[in-house]
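Structures given as structure tokens follow.
Taken together, the values in this text are just the output of simple stated rules run on the coordinates, not laboratory data. None of the values given here were measured: they were computed from a predicted structure. Cβ atoms are built from the backbone, for glycine too; each structure is taken alone.
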Structure I
Amino acid sequence: MKRMIFAVAAIAISVGAPVMVNAKDVAVVLSNSDARKDWYKRNAGGYLTLLQSLRGGGFDVVVSENASAAQAAQTVQSLWAAMDDTDRLLIVANGPFAQSNTDTWLLGEGAIQPNAFSIGQQGTSVAALLHLLAERPGRAVLALAPEPVRARDLGRGVEPGIGAFAVPQGVTVLSGAPSDLFGFVTDSVIQPDTGLGLAAAATRGKIEAQGFLPKGRSFAALPGDRGLGFGDAGFWNAASSIGTEEAYEAYLNRFPSGLFAPAAQEKLSALETAKAQQARAAEARLGLNKEDYRALQADLTALGYDTRGIDGVFGRGSRAALSRWQEEAGFVPSGYLTRTQLRVLQTESALIQQQRDRDLAAQREADEAYWRETGALGTKEGVEAYLKRYPEGVFAEDAKTLLDLLVAAEPKPTGPTEAQINAAKAEEAKVLKNSLARLLAEQRLAQLGFGPGAIDGRFDGNTRKAVAAFQAQRGITATGYVDSTTASRLLSGN
């Protein structure tokens, strides 16, 4: 990449130069992208808009473009040394990122196949940036805009992309594709009335947000609080005069450890208590009885919210389920109902129940159709096929009864069992211990007219048939083997 440094009106651009920070709000943009040439020519990706919006939003902007790791480190270290008067701090890091088992780095200009040992000298550590930002808890944002890097351009122990990392308390981390991230910083991060968590969620996955995401609190200053010379006491007086949650949260955002921070927390707690009391009173005016609460629990359960019982007792489990529904439905999650919320909840539940009824009807129709194709034919195979697909189906009980009848009606097998044959075979080995005994048995079968074949002491198929015929004639189980009973009757001629 060739180093390109462009001057943007009223924006300081440095590559490794010392940073003089005097403003209350500072934005540092570290960009090592090959696409910046187009960004400057056509404002592609919204890069110029980002820089201009930051300046217009009251930030002192420091831009380091196509810097080596050493130059970027010098820029960040200068910022660190001169940031005592810094209020809010925003760092935007854009370009190729690589990760190891321990950290993630923004690769510097001229990085050559960094590996697990050399990447620390060829990139800017995300962990180090987070360490810097941690000095401004509640007022610090790291925005990461990664660009593709080929695995073959990296050495051993290093992979492309952003890895997992621990976010320090009070630091917000955002990540997304460059154009998406630049637009999000412009349209949301530096807007005074935008909560970053909700704004990121509204991007439908284009922007990932983690770390410090307070509800209802923006990163940017509230309108009118710049240039007024408000110190701790002055800001507190203004917040107290307004008296809203947003005002007290703005004070805590500016002075998290200020003289009036405990009082601000107390005010917020009192406002929260008052809201809870108002919510309880609003539900009480609905005049719900135990059956109404039972129906409400059934509605919540139908929508997938576990109330821990449908008994009309609206305890903690039911309140928690209601709060989850309220939050997902876009209401304030107070755990208490308003009349409007009750109507919405009942409507949603009715729609779900109607869909379930349609699904059940379709399932029953498919069940009955398959029964007509299988079990209703009255065959064992058909009944077994039905029970395999619908073991708890509409006709399951009838099918089980019919299957029992079909099995009972099947012809029973005739002849000796396998166990009987094996027992007779073992007994024959004891009765006819030698070839002489076998010759006598064959001779006797021949004399009685059963045709055992050659009288040679070798029991072949003809011999076995002769033995079985003799056994059958004498009422002995026809195993084809000379057990003790067969031997006795054969030699006696009975």
Structure II
Amino acid sequence: MTKIIKVTIATVAILMFQTISVSAHGIYTSENSVTQDITYHMANRDNAFSVQYSGDATSFINDFNTVVKNAYSTDDYLSLSWTKISPTAKFANGTLQVDFNVDYVATKDQEAYSDNVLKSAVKSIITPYMSTAEKVQAINKYISDKYSYDYTLTSRSVYQALTTSKAVCQNYSMTAYRMLQDAGIENHIVVGSIPSGSHAWNKVNIDGNWYNLDTTNDDALNSSKYYLVSDKVLSDNGFVWDKSLYPQSLNSYVDTSVNDKALVNSVTAMVVTAEKNKTDYYVNKANDGIAQLKSSPEKTSLTNRVNAVTQIILQNKITSATNAVVYAEKYKTQAFISIADGAVKLLPDGTVKTSFESRMNVIKSAKGSTIGSNTQASIDRAKTDMLNAERYQTDYYIKIVEADINSLSSCQDKTDLVSRLNKIYAKLDAVKVSSINSYLDMAVKYNKKIYLDTATKYLADIKDPNTKSQLQNKINGIAKLNLK
């Protein structure tokens, strides 16, 4: 289950005393400058390019393979991105010009496509609150879900793997390398062999320690046998590589979890949802899940992630309340006052909330306030707020539109708005019913009363009385099981 594409560098041929035009990049006097120029062209996937050198030509020819190797070895991904380098040289007036023709596993456009796909994938599966180990786990899962092993051994590039979902070890390791890099995780591609032939895998740095990550074999074997393991584990299983070229992996990664894996995965999913949606409902749900975990590094990590989201939500609430109170002070209409009241009520108790409440009291007691009229402006405002409530379906926008509706006297527009608001309630009820049923299922599966208590807590949020009654009956039935 291996394949590394063979690469070749042809011997440089020198054609003496030919006319040479000065390169756009100039004439170099050091081999290091030549190396940097070659790297530039190869990274740009230039198939044909030239470099000029005015130093000792004989020494340069002798060092040529080293110069080229140093050029593509600046990046692990680049070192596996070409198949053939064909140089020819000509010499005149003390200047040596080497013309390169390079074949790559993918074109510049194909590499750009791959880069965009992998960057988007990392953005969708990685959050800034994840630990390094959690990021590696998410990337490993993405690759395993995306690819299946190409037993025909025809897949040549990351582009081909992404567009066909078939990959060999070179594609697996290169994909992992790029995604880990995009996630800010230091890693290398290791080129070596296993008993069945040549092979490539990754080494990953997690919190200062290096681990081997073989996404190819773990995917093909549908196991985690080679997931973040030590050098010894690989050596004991027939892996061979030049250990002097890569950081040592002295130990396998130890998961310090003291919690049930299924529970951890469930709570982690809640935290990810909270990070994406940034609403109190999902934060509260995540915190309820975290409360079920025993003290552990993973619980601390998840708690920190939710706390970060909580701070973002609080800042958003303060910003919204500030804007709402300013509008209420400016216009002094019932609609704006109701909206500001709703925004202030969402704030936690404290000096900030007290300050806003004081300002609201001044507004309400001010002489000349125009409160309570069905102006076209108030109806239009309510309709605009309803569109936001329908789009975002968050407590904040729902409370705003509730305030708008309450400020209106009976009219057809108010009736229509109430009908639209009830549809939002129904959609949110469906989400909450699913969550409640999940908690009830876990209560029965794990025989844990805490899941039943959490389901009971969320029952209060259900708007539809029939749905609420049915769930209450289900809760009552499960309560009779005498859960622990």
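A value of -18500 for helix-only ellipticity at 222 nm (-39500 (n - 2.57) for each DSSP H run of 4 or more, over all residues; to 500), calculated from one of I, II, originates in structure II.
Comparing FRET efficiency 1/(1 + (r/R0)^6) of positions 235 and 323 (r between Cβ atoms, R0 = 41 Å, to 0.05) across structures I, II, the highest figure is found for I.
Quick check on the output: 0.00 is FRET efficiency 1/(1 + (r/R0)^6) of positions 315 and 435 (r between Cβ atoms, R0 = 25 Å, to 0.05), derived from one of I, II. Which one produced it? Structure I accounts for this read-out. Comparing FRET efficiency 1/(1 + (r/R0)^6) of positions 283 and 451 (r between Cβ atoms, R0 = 41 Å, to 0.05) across structures I, II, the highest value is found for II. Each of I, II could give Rg/Rh (Cα atoms, Kirkwood Rh), but the derived value 1.38 comes from I. Suppose you compute mean count of other Cβ atoms within 10 Å over residues 155-162 for every structure in I, II: which one lands on 22.4? Value 22.4 for mean count of other Cβ atoms within 10 Å over residues 155-162 corresponds to II out of I, II.
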